[in-house]
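K.L.:
Okay, got some structures for you below.
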Structure P
Amino acid sequence: GNLVCGPSFNKGLNHAATVLGESAAQLVQLVKDLKTFGPNGLERWTTVLKVVEDLKDTQQPVTRSNIQREINSWPGKRLKEIFAEESIDYTIAMMLRHNWLPPLDKP
C-alpha cells in the first residue's frame, strides 16, 4: 500500500508555509520523499530514527551495527522481515543521502 494523506493535509501544508516561510518547501519535499517509502519503509524509517536518538541519549556510537543490534533487541521488530539487515542498510543509506541522519560514527 501507499501512504495516503488525509483530506486536511494540504490545508496543513498551507498553514506550515505561513508559519515556516521558506522552510516549508523543505517540509513539502520531506513529505513527498516519505510517500515513496510506503508503510513498511516508514516503519523502518521511524524505527531507525528512534534507535539513533536512543543511541545518542545513551552516548553509544551511532554505527550501522549498533543500529541493527538495537533493532534486533526489540522482540516485535526482530521477527519482522522488513527489519532484515539489508533493509535496514538500505534505509540508513537513503536517510543519509537525504540528510535525514547525520553522518554515522566510525565503527
Structure Q
Amino acid sequence: MNLKIDIEESQNGRVVKLAGEVDVYTAPMLRDAIIPLTVENDSNLIVDMTKVSYMDSTGLGVFIGAFKSSHQYRSTLKLIGVTEKIERLFQITGLSEIIDIDTKPRGE
C-alpha cells in the first residue's frame, strides 16, 4: 500500500518515477501528482513504472484520466518500464491501443 513518486525534468519533458503499488489507496496520490503535469500545452510526460510491483483497476483509471487530459492539451503521455503483468492489464482493457506503453526502462 505504499507508492513513492519522484518527478524530474529531462530534455524530453517531465519524468515521473514510480515505486511500489498503485491501488485504491495510492491511486488518488498518483492522480494528484500526474494530472496537473498533463495540462500544459504540448508537454511531454514520461511515467517510469520500472519499480511498480502491483497495479489494480483504480490505477488504470488514473492513466485513463491522464490520457484524456494530455489529449485535450495536446501533450504526450508515455509509460515506460511496464512489467509484463501490468502490460497485460492494459492489453485486456484495450488501453494499450491508445496509451503509449513500452516495457523497456528509460534509456534502453
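Bear in mind that the values in this text are calculations on the coordinates, not laboratory data. Bear in mind that the values here come from a model prediction, so they are computed numbers and not experimental data. Cβ atoms are built from the backbone, for glycine too; each structure is taken alone.
K.L.:
Thinking of P, Q, which structure, once distance in nm of label points 7 Å out along Cα→Cβ at positions 37 and 53 is computed, gives back 2.2?
P.N.:
Here the read-out was taken from Q.
K.L.:
Next question, about the same structure. Here helix-only ellipticity at 222 nm (-39500 (n - 2.57) for each DSSP H run of 4 or more, over all residues; to 500) was calculated and came to -9000; which of the structures P, Q was it taken from?
P.N.:
Q
K.L.:
Could you figure out which one of P, Q the value 1.6 for distance in nm of label points 7 Å out along Cα→Cβ at positions 45 and 77 was computed from?
P.N.:
For distance in nm of label points 7 Å out along Cα→Cβ at positions 45 and 77, the value 1.6 is produced by structure P.
K.L.:
Using the calculated result 39, 25, 15 for Cα extents along the principal axes in Å, for residues 5-68 alone, pick out the matching structure from P, Q.
P.N.:
The read-out was computed on structure P.
K.L.:
Where does the value 122 come from, among P, Q, when volume of the Cα convex hull per residue in Å³ is the thing being computed?
P.N.:
Label of the source structure: P.
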